[in-house]
Structure 1
Amino acid sequence: MELKLFKSLWGNTLKFDQACLQAKDALFDGIEGPAPLVVTEQKEWRDQLNQNGLDYIAEIVTGGDYVPQRDWTPKQHLDDFKRRLEASLILSPVAATCLTGCDAWEESQSVDFYGEALGIAKEYGLPLSFETHRSRPFFNPWSTLRIVQQLPDLKLTADISHWCVVCERLMDSEMETLMQLVPRVAHVHARVGYDQGPQVPHPAAPEYEAALRSHQTFWQAIWHDHLDQGKAFTTMTPEFGPDGYCHLLPFTQAPVADIWQINQWMAQTERQHFNQFLKSQV
């Protein structure tokens, strides 16, 4: 089994052709991000991906932004979901990761919504998974488990850094619940959270070693499951970003670390981690 690493477009300030070159130079296997809605831009993206030999994971975000507008109805989310899914198809995505729905909904409403979303996705034959993200129905491990148990075909993009801050603790104490979710995980967002936030200042810092190891334990369990399934590859996107996630110095608002350097460090570290995991399976 191969580990494929994707560069996230979250926080990217480069033009798309430059972002592709950056990803290729850093030995990433692909790009993950929302597809443009304009057809000419979609074709430009497709050409750049092909020229650089990069795979693409579509990011489908509904509700107006990463934090959805509270007054959006399930139908509005579904219409937006379908429109953005269609916009990604010209880029031949290997998969799509979705941030859709709202945390304020009743669980029964979320179950109905995801059931309809899965029905739409089947029309396009694109593998997709729903992210464990704050402000969405999968904002904590327990409601996530209850929802997916009612939807056998639903897959997850696992980002447990969100759960660390929601639950105000590392997920070590909740591994029994997380292990029940492992067979549902199709894709991983590799960001390290801690008990008071979704992103440590730098995952290489010794004071955050326990947080890093906690996340790696879960990621390795996912790799083990994917290996048992006979998958040819497993996917991961290092996803440290800006927008309130990156710690800033008071007054100057200077970032305490370089986000792109951190994501490269995360990719290199997980390549090593994955290779060690494979060796242990021989």
Structure 2
Amino acid sequence: MDLNTVTTIIPARHRDDLRALGPGVVPLAGGSELFADPRVHLSGLVDLQTFEWPALTVTDDDGLEIAATCTLAQLSRLPARPDWTAHPLFFQCCTALFGSFKVWNVATVGGNLATALPAGPMITLAVALDAELLVWRADGRDERMPAANFVTGNMTTVLDEGDVLRSIHVSAQRLGSRTAYRKIALSPLGRSGAVLVGRLDTDGTFVLTVTAGTVRPVQLRFAALPSADAVHSRIDAIDDWFTDAHGAADWRQAVSAVLAREILEELTHGAPAENSEARA
């Protein structure tokens, strides 16, 4: 969709260029969501792609840094490493966004996080792996925070006017964890109704991340693999379920309990359930 009220596009090459951000001037990354609806209040854009941040940076000690401008296509092609047991989760979460190759080639990891739709799969990925986000605050400060604290509600985040999400960091320790992924939607190509990821760390800690069915990500942590009843009880206690065209709140809660049980079974015995990623 044309943004016919926009009269200026500023190519950002230095952090000072972000000072142009304001009530009618917003960041432009891939634009797949920005150009999806009329934005008559906008008069300008600041293009973040011209920073030319490296999409993916891997170091043996620190793990993986994902630039906010990294596209889903780039992330989906992330090469595997022998010590990255969690590597399949990157592609799995990318496939939760059902878009054409055109969308995958422009939609960015940072844009998906900052849009903060409950079904945002990059939110699922970042929270499930306990990623650390780097935010450039408008006053010049750098702020690092857990991904679990970034999204505050349906399409709301901790970002204030003029702030920019710079990068997402996943530690080498989390990349070495075992993961199990489940997604469900009302139709094969529909927006996610619930997306859950289980993570089993090398010290035995079990973390279940519940997204898409809740207005913000929910993490359930256990010191060791819990019983199915314990997980079910914790899911029943979640009060952030919501209803929209992509699923009713009670349905989202019910299917999340089923998916959580499958995740627990897979991480306990190592065998994923058949067709677990293609339900309707």
Looking at structures 1, 2, which one was Rg and Dmax of the Cα atoms in Å calculated from, given that it came out as 18.7, 58?
2
A value of -13500 was computed for helix-only ellipticity at 222 nm (-39500 (n - 2.57) for each DSSP H run of 4 or more, over all residues; to 500); which of 1, 2 is the source structure?
1
If mean count of other Cβ atoms within 10 Å over residues 206-213 is calculated for 1, 2, the one returning 13.6 is structure 1
From 1, 2, which structure was distance in nm of label points 7 Å out along Cα→Cβ at positions 70 and 86 = 3.2 calculated on?
1
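Laboratory data are not the source of any read-out in this text; all were calculated from the coordinates shown. Keep in mind that this is a model prediction, so the values were computed, not measured. Cβ atoms are built from the backbone, for glycine too; each structure is taken alone.
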